[in-house]
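Structures given as structure tokens follow.
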Structure 1
Amino acid sequence: MAKLKFGLVGGGHGAFIGQVHRMAAELDGLAELVCGAFSADPVQSRSAGADIYHLPASRAYPSFSAMLQAEQQLPAAQRMDFVVIATPNHLHFPVAEEALRSGFHVMCDKPVTFSLQQALDLQELIQATKLTFGLTHNYTGYAMVREARELVRSGALGTIRRVNCEYLQGWLARSEADNKQAQWRTDPTRAGVAGCFGDIGSHAENLVSYVTGLDIAQVCADLTTFVDGRELDDDGNVLMRFHGGARGVISASQIALGKENDLRLQIFGTQAGLEWQQGDANSLVVRYADKPAAVHRAGGIGTTAASMAATRIPAGHPEGYLEAFAQLYKDFCLTLKGDPSAADFPTIVDGVRGMRFIEQVVASSKAGGQWLPFD
């Protein structure tokens, strides 16, 4: 099958996530980068196209609007099939909106938009255009995360009672003055209403929702800004009440010195509990009420079909962040190629829920930790 072709918006000099998107999209041989608008500065965009992505000058565009207009005019065999958005949050909606109106499918970095209202508007546009939209909450691509979801679905844990998820980083423990990646994440005009909880708290919410299938009923939040002069939260805790009676906690921090990307999920039911952590992403520990604990391993004997489908190499060969990221692109590309069974990637539905989570968490914290309805 011919490879799909994509264009990248963002990911220029000084960025890191753009190249992650490119590597992930190309890992399984289903897609290739053919064009891009890599910076708001036309000179920098062309420079990044040549120096970072090794594209011909004619396909390194001065702006995303110019890219969309030019690509529409190319023969089908040459033009891109979808757009990847790897920009700060405030640009997600305008780029996605114009791409969809131009007839291109979209894969977007998280959170989906700058605000909940933008997410709702985008959802309407996606429904109207009937184009495919994906969202890179990439941790759902891990084989053992998919194993965990299948165990929950099978009833192996019984009725879920409690969910704990924490995501701890330390890279923003000090001033962001000299860090380009930190600067926009702590700027409310580019990041939105939340800092830490927009950046990584949203990942935690998505992971909880993906694995458990539970719907949040209420949230109670306590967000803190520890670094002097910073406008957005850099640490926080959220209590959750789920429909059906389960309870949960999300803890997220970017001032936890010594922590890199310490993401951990624990789920406790009436029959068993499970634990997964990104530091040992190929393992899933399941602890039962009436028998010894079991460790499920990526690619191991007896793992579910869903986790095996997200495993590329034999057991014992570590797969990690990039492979999980690539799994979303694999599912996205196979969907575009006409395989509806591959549609296991976050969509605008997840994006809308994520933006509602962010805004309600901020509102609860501003109200002194008041319980607020989520629906």
Structure 2
Amino acid sequence: MASADQALSQAIAALEPLRDAGSGRSLLELQWIQQVRVQNNRVVFRLALPGYANAQRERIAADARGALLQLGGIEDVQIEIAPPPSPAPQAAPHGGAPIGAAGHGGGGPERQPIPGVKQVIAVSSGKGGVGKSTVAVNLACALAASGLRVGLLDADIYGPNAPTMLGVADQTPQVSGGGNEQVLTPIESCGIAMVSMGLLIDAHQPVIWRGPMLNGIIRQFLYQVEWGDRDVLVVDLPPGTGDAQLSLAQAVPMAGVIIVTTPQMVSLQDARRGLAMFQQLGVPVLGVVENMTAFIPPDAPDKRYELFGRGGGSQLARESEVPLLAQLPMELAVVQGGDAGRPAVLSAPESATAAAFRDLAQRLPVATGA
């Protein structure tokens, strides 16, 4: 039988080939597998995954067990699951409290800016299916086309579509550092820097997380990404009024949020709830964007068909006393651009949709230097 040192060396060698599905780096190098030891005929190790990698847990555990049980004399494998690590505290600018420290306002978390990022604008909707991600991606591209340095954070953890819309679904961000010090490098595409859960998991892999894990990944995407110097970070939020919205609103100061709706009444009802939530959280509502206002046939660009009714965005803006920022048409170019990884703002710059997005970008505070 091998000595204790030999058994430990064999166990580590067996675990060495295990890799992160996203970055391709060794799990030992990333310090996701820690404290490996051999006790009698059993290998014990600690599995410490960062928030964004929790979707890989079952796969990693199965691969590790399979590799270790192939070793002579090993009859069992015990895996200790570490709690998801919180982002490491960071010093705030100008001597403020560190990230994660208790702030003022009843002991709630201190809102801390992202180093190098001047302004954060969120894009939100009360319900799914209204084209929120399309708005966020095309808006980011329009802002970048105007000469601004733009980042896009796809915070729609359960339905990350930005990688497909930007043509980078097959790419993975570089990961540097280990443990709580890991930093992601955004993917550059269409003139913007982007991170998304869709870049870190398999295309068909669901994300099944509760609130604390969601909060952890949102904070990692904010503070453990090498955003560099950015004039604006556009955040594509998931639909609804849940943990992601609350986590973002409590974590970082925002220039404001854009509420996306369609003209139909059901969408309006849900958008109203989302708008009220941000107002209660003290986040400025920049205005309402009405998407799918009218369908423009590709063979009759002078015609408009109001498929989802009329006036919903105007009504929401009026009753909430916020601007109606844009009324975006439905065009085939939007669908084709999103599927092809080249948003309509860039692929169809002469379209009515592209013109509307450029006008929207100019109406935001970041575009005017406010």
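FYI, it's all coordinate maths here, none of it is from the lab. These numbers were taken from a predicted model, which means no experiment stands behind them. Cβ atoms are built from the backbone, for glycine too; each structure is taken alone.
Among the shown structures 1, 2, from which was the value 20.5, 65 of Rg and Dmax of the Cα atoms in Å calculated? Before the final figure, lay out each step's value.
Values: 1: 20.5, 65; 2: 23.2, 83.
It was calculated from structure 1.
Of the structures 1, 2, report the one carrying the highest value of distance in nm of label points 7 Å out along Cα→Cβ at positions 82 and 186. Present the calculation step by step, with values, prior to reporting the outcome.
Working: 1: 3.5; 2: 2.8.
Largest one: structure 1.
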Inset, instruction - Work out the source of -0.52, -1.19 here, i.e. which of 1, 2 gives that when log10 I(q)/I(0) by the Debye sum over Cα atoms at q = 0.10, 0.17 Å⁻¹, for residues 58-241 alone is computed. - result: 1
Inset, instruction - For structures 1, 2, calculate FRET efficiency 1/(1 + (r/R0)^6) of positions 258 and 354 (r between Cβ atoms, R0 = 30 Å, to 0.05) and state which one comes out highest. - result: 2
